[in-house]
Structure 1
Amino acid sequence: MTVHAFTSFSFSYLNRARVLASSLRRQHPDWVIWAVLTDHPPKGFEYSIEHEDFDRLVTADELYGETTEPWLFRHDIVEACTAVKGQALKHIMDQPGVEKVVYFDPDIAVFSTMQPVVDLLDDWSIVLTPHQTTPDTEEMAVRDNEITSLHYGTYNLGFLAVRNDEEARAFADWWTERLNTWCYDRLDIGVFVDQKWCNLIPCYFDNVKVLRDPGYNVASWNLSKRTMSVSPEGGLLINGVPLRFYHFTKLGPVGFTMTERYAEGNSEVYELWAWYEREVIRFTDPAIPAGWWYYGVFQDGTKIPKKARELYRDSEELRTNYPDPFKDGYQRWLEKNTDLMRQ
């Protein structure tokens with residue numbers, strides 16, 4: 001049984017992606033692990049997966065060819081690294097011998113076997129994990145968790161598993177079309193990158209499993225109903241069942257605030273976060289500047305304002321006049337016709 005796993009990131013998230021790959025490799029040395037990179041390395045830094053826990057590498061350039069740069073220009077870094085997921089999923093499913101595919105966000109770490117998901121894919125085409133699996137009762141938790149899920153999407157697309165069958169391929173085709181065109185942070189029109197689209201998966205596709213095991217996709221948005229403990233054998237448990245993977249979203253003040261609010265006296269959660277911080281530091285390469293993203297600047301190094309991206313993606317005339325907006329004059333047009341470059 002050939003299982004492939006992938007994650008999508010830029011070099012600024014390489015340290016986190018390395019933690020994921022290392023943790024996944026410990027649990028599943030036989031899986032094929034892919035790095036999907038939407039980036040180019042900074043000057044003086046050479047990247048090769050030869051000494052990494054990844055087996056294969058595919059870049060946005062390889063997935064999108066000559067349309068890569070004008071397409072990526074329409075997205076900020078989060079939108080871009082999310083938008084490539086559909087195309088990457090199709091690419092992996094097209095490889096010889098691929099039977100099952102699992103996606104993880106780069107800020108996840110795996111703590112016990114994912115074999116139950118592999119087994120589910122014997123019977124199901126698509127496996128999703130919702131943000132919450134148990135209703136909250138406190139008003140603050142309802143606001144923080146349930147209302148936020150209504151706002152940003154029912155399912156957390158930091159995880160997705162599919163069987164390489166006709167139904168999952170139909171899903172991958174549809175999802176790719178939506179992400180290629182509509183993977184934006186546009187809550188004003190009801191879109192949040194890939195997640196809101198996936199509210200529709202059970203409406204459009206059959207054989208969809210909603211995995212409600214509390215050991216999967218543990219994160220700040222469900223800690224109010226999930227308690228971590230240590231088994232007599234030393235394994236991590238959530239509500240008495242094995243912790244499969246933890247989603248360390250928003251490493252920093254925001255994540256810590258939500259953790260403190262809902263982990264309360266659950267010291268095991270804090271110890272896990274401390275471990276994760278150490279692992280991220282261990283896998284950090286000082287040759288990568290903080291916040292690096294090759295596609296974040298114009299050719300001369302000037303940072304691209306998000307509103308300049310939005311203006312470009314919303315104007316067919318601008319896209320026609322500046323087919324390579326990183327370097328063919330779009331910056332000069334902005335300086336002459338807008339005040340976006342002076343903000």
Structure 2
Amino acid sequence: MERGDSVVCADNLSTGRRNNIAAFSNHPRFTFMRTDVSTSLRVRGPVDVVAHLASPASPPDYHRLPLETLAVGSRGTENALKLAALKGARFVLASTSEVYGDPIVHPQTESYWGNVSSVGPRSVYDEAKRFAEAISMAYARSLGVNVGIVRIFNTFGPRMRAEDGRVVSSFVAQALNDDPLTIYGDGLQTRSFCFVDDLVRGIVAMIDSRETGPINLGNPVERTMLELAELVLEFTGSRSKIEFHQLPADDPTRRRPDISLAQDLLGWRPRVSTEEGLHRTVDYFRSHQGEVSAAAGSIAGAQFEGNRSNVSRQNTPAMARLA
């Protein structure tokens with residue numbers, strides 16, 4: 001919107017929050033539609049880009065909403081593709097590093113087909129995104145839709161929910177409440193954490209390109225869960241202890257993107273370090289201590305993430321950029 005675009009945001013608020021977009025409520029180039037893209041997606045007038053970001057992305061959310069997660073990855077993706085086809089618009093799909101499963105190739109390149117269980121507890125999210133990629137490519141090949149696919153790795157930042165079950169928000173909220181930080185497994189499993197501002201830049205770069213992808217978007221700096229917990233304790237000054245619990249089924253042991261394609265094709269790489277991003281995230285949660293305190297005892301400190309993450313991490317599931 002700052003560069004002159006008009007934006008329509010469609011969200012059923014199943015995991016999102018209206019106050020995340022409150023700052024834009026009176027913006028002349030912003031429109032909010034409360035709707036479920038799994039049912040329909042209609043926008044009046046010309047549309048340049050449809051960015052399909054809709055999906056529960058944290059394990060507690062997609063375990064709570066398994067059928068809805070499958071629906072938004074299948075019917076929701078097709079409804080967004082139909083809108084793009086009707087309007088002659090570019091279509092950008094927010095896919096996920098979860099399509100790689102528990103990878104046996106490290107770091108993960110876009111050519112890797114993945115190691116995914118279709119019947120495990122994470123399958124509703126993993127397979128929904130894999131199907132979303134497949135139907136997007138089918139629309140590109142069969143109907144000529146201008147498709148772009150980004151695979152989003154773990155993303156974090158302000159406006160995450162304190163109780164959403166993602167590892168960064170869980171650790172920060174637990175630390176600010178002086179509750180134990182819960183690590184699942186031995187804490188040596190790894191993730192790479194991309195700050196949300198960087199992810200937004202990557203998605204916009206994909207929107208503005210004609211690349212098909214898939215293209216990985218994420219921070220190539222790998223961290224263990226134990227390292228992350230120690231950073232959070234340092235930055236919050238918390239007295240919290242670290243507790244270890246049994247590792248959940250199908251939890252990936254390593255996760256790090258190869259971002260060579262993003263660098264070469266989009267001119268993109270992260271600019272914000274994990275440390276700087278954590279400081280900004282801690283500051284946000286400190287300024288929302290009431291929400292953090294209310295989440296005490298209900299936070300799932302799970303060391304597994306869907307990575308959506310989330311622009312999807314900011315819970316704005318679908319956008320259409322208008323002419």
Structure 3
Amino acid sequence: MKIAVFTLLCIFIILVSGCKGKSFPRKTMSGNPIFEGWYADPHAVIYGDTYWVYPTYSAPYKEQTFLDCFSSKDLINWTKHSHILDTAAVKWAKKCLWAPAAIEKEGKYYLFFGANDVHEGEVGGIGIAVADCPEGPYKDLLGRPLINEIVNGAQPIDQFVYEEGGDYYMYYGGWGHCNVVKLKKDFSGLECFKDGSFYKEITPQGYVEGSFMFKKDGKYYFMWSEGGWTGPDYCVAYAIAQSPFGPFQRIGKILQQDDRVATGAGHHSVVNVPETDQWYIFYHRHPVGDRNGNHRETCIDKLEFDKNGYIKPVKITFEGVDRQKI
């Protein structure tokens with residue numbers, strides 16, 4: 001017995017000695033996908049010193065009954081937070097918890113989400129959940145959908161909430177139509193615009209779904225997805241306007257497939273690291289040769305601009321991006 005213990009001790013000493021002085025490679029790039037699992041429609045946001053990504057769990061409709069999220073301090077190492085919201089917490093939602101949009105307001109964290117793949121006459125649409133911390137757990141804020149109806153032909157999905165001057169606007173819509181609405185201060189409902197209307201259609205040419213907007217150098221960049229979400233033609237296009245209400249004239253595509261890397265690159269969000277000119281685009285895509293429409297992976301690549309402020313075509317990569325702390 002003593003001989004066996006002594007032998008094991010010698011082996012351990014040899015292994016440790018052999019490793020002494022050696023350095024092991026440290027992961028310096030995010031890699032794509034940035035985390036494991038089938039996830040789509042990623043909404044990325046910065047809270048404090050942390051990046052957060054809120055995606056759709058990519059699976060058959062009846063299995064899309066919950067949302068996970070992921071956090072990182074450096075875009076390299078990601079922590080999974082499971083089931084931050086599910087249909088048990090949203091009594092009117094039965095399936096298809098889709099494309100969450102995250103925003104913080106007055107110390108509370110909100111997720112706007114689509115549910116039930118709603119059609120005319122059905123219960124579903126855009127809901128709101130609230131939590132005390134970014135990773136939840138989230139609970140239903142209203143006990144009902146914020147928007148249930150089909151207005152201007154826009155299915156109530158794929159919402160994005162934008163704040164300007166203390167006012168909150170929500171852009172949303174599928175089926176080739178996009179509306180903008182103004183939210184009440186407490187998010188309990190819609191507030192009418194100055195002309196008395198509640199819904200304004202702002203659909204740009206080519207729009208299908210997946211609206212997103214950011215402001216840079218005084219200009220409004222409105223972005224959306226085109227094509228079919230299960231196919232290789234899925235992509236992202238954009239417009240630039242002088243107002244958050246447009247008019248939005250399509251400029252062109254900036255994110256699409258590279259058949260050497262991945263297909264169907266789309267439904268994205270954009271993050272700018274505060275006080276820097278570092279911009280990133282989070283999006284999903286399909287592995288080359290994989291024809292299962294639900295097999296979507298969340299990825300990240302650089303978003304860059306030319307000297308005139310136009311977005312350069314995004315190069316999709318396997319490597320992803322460098323380490324970037326906030």
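Quick note: the coordinates plus some simple rules give every number you see, no bench work behind them. Note that the coordinates shown come from a computational prediction; the quantities given were computed from them, not determined experimentally. Cβ atoms are built from the backbone, for glycine too; each structure is taken alone.
Points worth noting:
- Among 1, 2, 3, structure where Cα extents along the principal axes in Å, for residues 96-207 alone as derived comes to 55, 31, 24: 2
- Distance in nm of label points 7 Å out along Cα→Cβ at positions 88 and 152 from the coordinates reads 3.0; which among 1, 2, 3: 2
- Origin of the value 5, 24, 33, 26, 10, 2, 0, where P(r) over Cα pairs in 10 Å bins from 0, in percent was derived from one of 1, 2, 3: 1
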